[in-house]
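Read-outs: derived from the displayed coordinates by stated rules, not from any lab. A quick note: this is a predicted structure, and the numbers were derived from the prediction, not measured. Cβ atoms are built from the backbone, for glycine too; each structure is taken alone.
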Structure P
Amino acid sequence: MLCELLKSYGIEMNKEKIHKLEIFIDAMMTTPFNLTAVKTLSEAYLKHVIEILLPFRGRTLRGTLVDVGSGGGVPAVPLAIVFENLEVWAIESVRKKTEFLAKVVEDLHLRVHVLNGRAEELAHVKDYRERFDYATSRALGKLPVALELMAGFVKKGGCLLLYKGKKYDEERRNMYTALQKLALEEEKSVRYRTASKDLVLAIFRKTGVLDMRYPRRPGIPEKRPL
């Protein structure tokens, strides 16, 4: 099923990678606690594989990437499976989700490092602050919140990659204060469509060193967005 779905969207991939993606999605769907709201395998393939990979069709990622608020491992795990020259860190604050992720990473022999903790705190740790080429997120919060939680991890010249839906253009109206304070600029929006859903991969470039005030302490970015 996944092989045919990938072909229908023009995404080329070898059988080994497809098999690993199938194992990952099966693990998400059968875990005893809720990792995804979708109920069928076809929906899961579409939401957790096609939606993640389609904006990178014909492109590649290499270097280091941190997935902030990784949840059940999306987009961290699909990206790690597909891009062989990418080393991935997955940050998640819920311990049972990080335990699930650690098991998946071990079983599939992936270059993924799983971290249990809050982004607001880990972004101030020397080993992680401004060291990554990319940061990704999906469903991390409204745009100013997500940008603040991600910016501290990305080095100058690196990129923030945010998976967004139909409300992206509305959220953009409130992002300019955040861009100014977080040393970011909007680079481009990759717009794409899966089934009947319009989606956006919003790309922001880190233009300078982030002020040590950011991100603010846990809970504050959500309560008082920039």
Structure Q
Amino acid sequence: MDIANLIQLIALYAIPGIFAITLHEAAHGYAARHFGDPTAYQAGRISLNPLRHIDPIGTLLIPAVVLFASGGKFAFGWAKPVPVNFARLRNPKRDMFWVAAAGPGANLFMAVLWTLILKFVAGLPVNYFTEPALRMAQGGIIINIVLMVLNLVPLPPLDGGRIAVSLLPQRLAYQFSRLEPYGMIILMVLLFTGALGAVMMPMMRAAFSVLSFVFGI
């Protein structure tokens, strides 16, 4: 992919990408406050202002590099994590599940929303804006499905890891949670060896198939 096409792709994906990370992180903070922890609220992170969630490296640089390297087929990145003090939740082990699941849940909601937008635009008479709008909607679906599936990988500190900790018996949950300091290193190894893609691709295909079947696209 040349630079001109990359810039065009980034421009089309910027809006859905910003919404994807912003609502994902805000959902964590909202769920945490709902279950008794106001830390994110007090830090001003329950916000739809993307500037409060953007990490210059993880949100901007890394996704652009990965998008270019994959020929526009894949993007990978992260936002500044919302601060959550699980000890302040009313029932820390149980409520951790809902706080962690709120982020992927927000991405699923947005994937459905972009699917509806895609279906709506596809039914309009063709004009100058049709193709860009369709590509943006497609980007919104892809970005949110990727974020949802990535975050459901059962590896702390990803949301899937916290969900696993919430569901495991106490002793196993404690042992599993000790992986968290090494989680990002393990994730990078899985990414660059191709193992992460091998795990994610079947789940992503299943999610795309469900959306396609349900909404007839």
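Quick check for you: by relative contact order in percent (Cα under 8 Å, 6 or more apart), which of P, Q is greatest?
Details: P: 16; Q: 20.
For this comparison of relative contact order in percent (Cα under 8 Å, 6 or more apart), the top structure is Q.
If you rank structures P, Q by Cα Rg over 2.2 N^0.38 Å, which sits at the top with the largest value?
Values: P: 0.97; Q: 1.05.
Between P, Q, the highest calculated value is found for Q.
Given a value of -22500 for helix-only ellipticity at 222 nm (-39500 (n - 2.57) for each DSSP H run of 4 or more, over all residues; to 500), point me to the structure among P, Q it was derived from.
Q
Of the structures labelled P, Q, which one yields 1.6 when distance in nm of label points 7 Å out along Cα→Cβ at positions 110 and 142 is computed from its coordinates?
On the way: P: 3.1; Q: 1.6.
Checking each candidate, the match is Q.
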